[in-house]
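Read the figures in this text as sums done on the coordinates, not as results from a lab. What you see is a predicted model; the values in this text were computed from it and never measured. Cβ atoms are built from the backbone, for glycine too; each structure is taken alone.
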Structure I
Amino acid sequence: MPITASAKKALRQSIRRRARNLKRSNAYKSAMKDLKKSASADQLAKAYQAIDKAAKTGVIKKNKAARLKSAAAKLLVKK
């Protein structure tokens, strides 16, 4: 356990950031799963939005976001 005040604060920040990052990560993963189940234009838009938010906040890197969006568009074209 942290002893100093700054270490305690860093732990609190870390816990909050982890929760926020997990929320963003789960959001884009579930959006991709929903898109795979029913490939529609509105699902594609939701997936794009979730992926962009995850990339913007640093949960995933910019290039991974681009790859995910490309794969999502291919899913829509295929079905």
Structure II
Amino acid sequence: MLRTVQVLTTPACGHGQQTLVLVRDVLDVLAPGTRLENIVVRDLGDAERHRFPGSPTVRVDGCDIEPGVAAGAGIG
């Protein structure tokens, strides 16, 4: 089953690159062949379009991996 994992970050996120590397390493071991998307959220329009709750955000098939994440969008 092919899944898509997204890592959403802002350009100023101090943990964005580390998160991307960690997710890639985990996927290489546990789910080779999974599509990994790195989405950079640059402004409020991007945040709204991606329903971005904060940086970094990791989603598997569109579902946030952090339980209880508030719906909405923001950047800052």
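Of note:
- Computed 12.6 for mean count of other Cβ atoms within 10 Å over residues 23-30 - originating structure among I, II: II
- helix-only ellipticity at 222 nm (-39500 (n - 2.57) for each DSSP H run of 4 or more, over all residues; to 500) from the coordinates reads -29000; which among I, II: I
- Structure (I, II) behind the derived value 34, 11, 8 of semi-axes √(5λ) of the Cα gyration tensor in Å: I
- Structure (I, II) behind the derived value 11.1 of mean count of other Cβ atoms within 10 Å over residues 7-14: I
- Relative contact order in percent (Cα under 8 Å, 6 or more apart) from the coordinates reads 42; which among I, II: II
- Looking at distance in nm of label points 7 Å out along Cα→Cβ at positions 15 and 31 for structures I, II, the greatest value goes to I.
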